[in-house]
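Q: These are the structures in question, set out in turn.
The numbers here are math on the coordinates, done by the rules we state, and not lab data. Source: prediction; values computed, not measured. Cβ atoms are built from the backbone, for glycine too; each structure is taken alone.
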Structure 1
Amino acid sequence: MKLDDLMVDLHTRTKALRRDLHAHPELGLAEQRTSDIVAAKLAALGLQVHRGLAGTGVVGTLQAGSSTRAIGLRADMDALPIDELNAFEHRSRHPGTMHACGHDGHTAMLLGAAEALTALRDEGRFDGSVHFIFQPAEESEGGGRLMVEQGLFEKFPLQAVFGMHNWPGLPVGQMGVMPGPIMAGTDRVDIVVKGRGGHAAMPHLATDTIVAASALVSALQTLASRNTEPVEPTVLSITRFHAGSTDNVLPSEAHLGGTLRTFSAAQQALMNAGMKRICDGIAAAYGVAIDLGIAPGYPPTINSAAETVVCQEVAAELFGAANVHADLNPSMGAEDFAYLLREKPGCYVWLGNGLGDGNCLLHNPHFDFNDEIIPLGIRYWVALVERILPARPA
């Protein structure tokens, strides 16, 4: 049996499934309907199905031949807390929740790959185990971290793990496969500036926390622009500034918050130390107290060299070498597939989504996954399995 013989009908059914998932989005750690659908479809294929990691996580295992070799393929399942503004028939049925990042497509494509590989297994096309990892809560709750902490790789020993994300703006039929950092690590920043409140008409009797906090915002921007080597990608964005509640009172506190994005532990440490130094300096200069809180978020997503080369070769065979990009700029967005790559070698790739039906980028209320790339994603997963788990000579 050839994959081409399967693909027309498989594409039609996978597209319908993708649109059903889009119409019924679920937020992180609450993907119960999605998890039920995934588990039922894997079981119907005859795969071993395990449920419960990170609550709603599902792992299906397909065994071919006698080899003990194994790899993992991962898809994320959760949606975002966004009101969808699309008007098509498969728009979200749940106000305030939508698939604005294409995880509906990722889940559907991996299920399609599981079906294709199951159909091809008896032909001796590959030898070993494939663990299909359906992960909850990528967007905010760190479902990847939870699955690892709860024994993902102990329960499912494997040699390498692979991920894929649709990438709007990259043309359909193209793929980004870059070695090293591909997505940034994050820190959440919370700052409280404390002073002495007072009457706005008598500022000399108070400590103006708004002036101090404003100076702090400006000073923090110099960490990326003047304290960081220009070729080292770094973003520090202050995204929240809350102070005061009325016109004639100088508030005793100002609250700031934001995000730090870096690609290495060394740069992360440098920026954290710099924030502390600037907070101490502003506190001394303005006569206020400043509490700096830094909460680590996702680590950087770092592709391992050998696995990246394999993925580049597989992609080149499918799409043509000119359509496989190893030199795209990494994204300052974050991805909790990083937790899996901290434990196992592997590679995370970007599959060109064009601009999709929504004609917009990720996390936009008009976004929709491009169903025309479903066969490309399925073919990539199948080819990758056959390349890494080759059949033994007869």
Structure 2
Amino acid sequence: MAGAKELIRNWGLLPADVRKLVLKREWNNDANLKARLLNRKPFPIRIGLKPPAGRSAIADMAHFQKFIGQWRSYSPQKTIQWESRRYRTLAEQTVPKFFILENIKQLIEFVGKEAHSRSEKWTQNMAPLLSIKEELYPALVKNLKTIELMRLADAELLSRLVKQLFSQMGVGQYLRALPLVGIDTKFLENYQPLITDVLDVLHDGEITTSGGLLEWLGCLENPRGWLTIRPLCESAQIKMGGFPVMQLHSDVLREHALPASNIIVVENMQSGLGLPSLKDTIAVFGGGKNVSWMDANWLKSKRVAYWGDIDSWGLSILSDVRSKLPSVKAIMMDADTLTQHENRMVIEPEPLEQLPTYLTDSEVQIFSDLKVGNYAGSRLEQERLSPDYIRIKLETWAKSN
């Protein structure tokens, strides 16, 4: 019988019941939480505790006593509104009527440790951007989940990034080729929605008016398709009929030589689009694991470099490349690159177990070090390298004999 009463009772909310309601309606409800933080849904939060009528209280005295007892022992009492009620059988009783949270601080205290941790993370990660302009707060709250998941180092990097961006700075270039200093362009791409909202505040809505971040920066849309071929100097572009970028099937590329002395093969599309100008050089990129064309006879007479992610699969692709073209030079896939960018490493989801065959001794050591956890992560994506670092390494390679 007691179980039946539990199922049909519609009065006497206990502190645990109220906490469930607050979590559901406020703390775990992104829209409502953001509205509270921005005062678009003003405090207080007021929850009726449903004190019972006389008959209900008498019918379940155990719950009535629990209802009053738990709220009397609840701290802080300032969140509870009490009232006197006259019950015919029970005489006059002081019962809790409303639970009230007056501000965001009280909401956080009520939710507890998890809320304290989240709010501290928000405050910490918002600070570098708010130091630029306090009016950024609504834009940051709009992107609250992103802010919450960021590392402080990324928040500080973001504050440096937005100061470097200006209208039409990328005219005629791809997003990954923006001339950023000390900041990788994948970082920009990863946080594009947040960056767009922040820049809209800093530049009086210009980004939205322009049609989006790419349009405001003046950047080109990324091409899609097969292997992408991109001349990195004017002379090579002229020899390719003036085309700044083209796409070829790997079978076609195997049979037709590219008109430059230096060929750089890049694993990922975005990194290839971000390559700087380089004398007498053509880049081939976006093929990922597809390096079957690299047994082409014409490549043997070229200076060929390969650049990919530093992880087990990236090293495996490098091994495949070297099996087809032993003379290939691996660039930015070394221990020095790892050490200088260790704080940008992540965990490789499904690392390769077997050691690739065609690696140098130093590359075998890197494979082993990544596998046993000698670095902060097990993957350094090539997109996480800064444009200035990439430019210096490529220019050094192009000038070497």
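Q: To test your reading of the models, identify which of 1, 2 gives 26.0 for mean count of other Cβ atoms within 10 Å over residues 73-80 when calculated.
A: Values: 1: 26.0; 2: 12.2.
The correct label is 1.
Q: Now for a different question. Assign the value 23, calculated as percent of Cα pairs over 41 Å apart, to the correct structure from 1, 2. Don't skip to the end; give the middle numbers.
A: Numbers: 1: 23; 2: 39.
Attributed to the structure labelled 1.
Q: Starting from the value 5.2: which structure in 1, 2 was distance in nm of label points 7 Å out along Cα→Cβ at positions 81 and 217 calculated from?
A: Only one of 1, 2 returns 5.2 for distance in nm of label points 7 Å out along Cα→Cβ at positions 81 and 217, namely 2.
Q: Relative contact order in percent (Cα under 8 Å, 6 or more apart) computed as 24: which structure among 1, 2? Provide the component values of the computation, followed by the final result.
A: On the way: 1: 24; 2: 11.
Derived from 1, not from the others.
Q: A further question on this structure: Compare distance in nm of label points 7 Å out along Cα→Cβ at positions 185 and 233 across structures 1, 2 and report the one with the greatest value. Kindly include the intermediate steps, with their values, before the conclusion.
A: Working: 1: 1.5; 2: 2.0.
Evaluating distance in nm of label points 7 Å out along Cα→Cβ at positions 185 and 233 on every structure, the highest lands on 2.
Q: Taking 0.00 as the value of FRET efficiency 1/(1 + (r/R0)^6) of positions 17 and 353 (r between Cβ atoms, R0 = 25 Å, to 0.05) derived from one of the structures shown (1, 2), identify that structure.
A: Numbers: 1: 0.90; 2: 0.00.
Corresponding structure: 2.
Q: Now, a different point. From which structure (1, 2) was distance in nm of label points 7 Å out along Cα→Cβ at positions 25 and 289 calculated, if the value obtained is 4.2? Don't skip to the answer; put the middle values down first.
A: Values: 1: 4.2; 2: 5.2.
The read-out comes from structure 1.
Q: State the single structure among 1, 2 that was used to calculate Cα Rg over 2.2 N^0.38 Å, for residues 57-120 alone, giving 1.50. Don't jump to the answer; show the numbers that get you there.
A: Numbers: 1: 1.50; 2: 1.44.
The structure behind it is 1.
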